[in-house]
Structure I
Amino acid sequence: MLTDPIADMLTRIRNATRAKHPRVDIPTSRMKVEIARILKEEGYVASYKVVDEGKVRKVLRLMLRYTPDRRSIITDLKRISRPGCRRYVGKGDIRKVVGGMGTAILSTPRGLMSGGTARREGVGGELLCEVW
């Protein structure tokens, strides 16, 4: 049993990009699918889909993006709010990641959204992770 499935997802993505894998499979959940949607919207992954593998297990398959010279689009991912230490931000406290070159992912009352979207809509929430 995993105590932090989102950290596991981020670690799998980090490991796959460093090993230059074209895709990564992750055990699925609704929150992970929403994180994948945001990563796709922000241009960090090429595509994602939920694949049914067997009777019980479904996996989230992320197709990773690389530059023409095989460098990963994702430089790093960082888990901010953890089960042992939650981190919440107000609408005015959402900071830009790496000077605007990265993206923060927040869990808000209106669902999961990127930091820029949350800033525009004027909502705060739990700061799940940062990607750059």
Structure II
Amino acid sequence: MIAHITNLRVRYKETDQMGVAYYSNYLVWFEVARTELLRDTGHTYSELEKSQGLWLMVVEANCKYKMSAKYDDILDIYCTVGEIGNTSMSFNYIVKRGPDILAEGMTSHVFTDKLARPKRVPSIIREALK
């Protein structure tokens, strides 16, 4: 299973007045982890767009919050590949601060062309993510 751990520090702009990370930032952190996982396989979003003419559209996202991340916390975002279908794939995420799990989530994506028509998962991506 392909996995990647992204480390990041909660920035002041990502928090509310109480220093708690705003809930929508978790989806941004998921994107950072997903992008880095793909980069680890030797592929990037820009490569998919330019050389393959493909876009990876988000069709579903969820996050279950367990504990709050706070300003200046150092987080580990664990990203793994979930299911890979004909035109779709999913990623799973765990956000941790030390041993504590702060959140768990998932995103589902469909590969499309520029006109948002579904396209097959490229074999180079399928092979890289096995």
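No lab work stands behind these numbers, since they all come straight from the coordinates. None of the values given here were measured: they were computed from a predicted structure. Cβ atoms are built from the backbone, for glycine too; each structure is taken alone.
In terms of FRET efficiency 1/(1 + (r/R0)^6) of positions 42 and 66 (r between Cβ atoms, R0 = 25 Å, to 0.05), which of structures I, II is highest?
Values: I: 0.95; II: 0.15.
Top value of FRET efficiency 1/(1 + (r/R0)^6) of positions 42 and 66 (r between Cβ atoms, R0 = 25 Å, to 0.05), among I, II, belongs to structure I.
Source structure of the calculated read-out (relative contact order in percent (Cα under 8 Å, 6 or more apart), 22) within I, II: I. So mean count of other Cβ atoms within 10 Å over residues 58-65, computed for just one structure, reads 13.0; which one of I, II is that? This value belongs to structure II.
One of I, II was used to compute FRET efficiency 1/(1 + (r/R0)^6) of positions 98 and 122 (r between Cβ atoms, R0 = 35 Å, to 0.05), and the answer was 0.90. Which one was it? Structure I accounts for this read-out. Which one of I, II has Cα Rg over 2.2 N^0.38 Å, as calculated from the coordinates, equal to 1.10? Computed on structure II.
The value 44, 36, 19 for Cα extents along the principal axes in Å, for residues 34-105 alone was derived from one model only; which of I, II is it? Label of the source structure: I.
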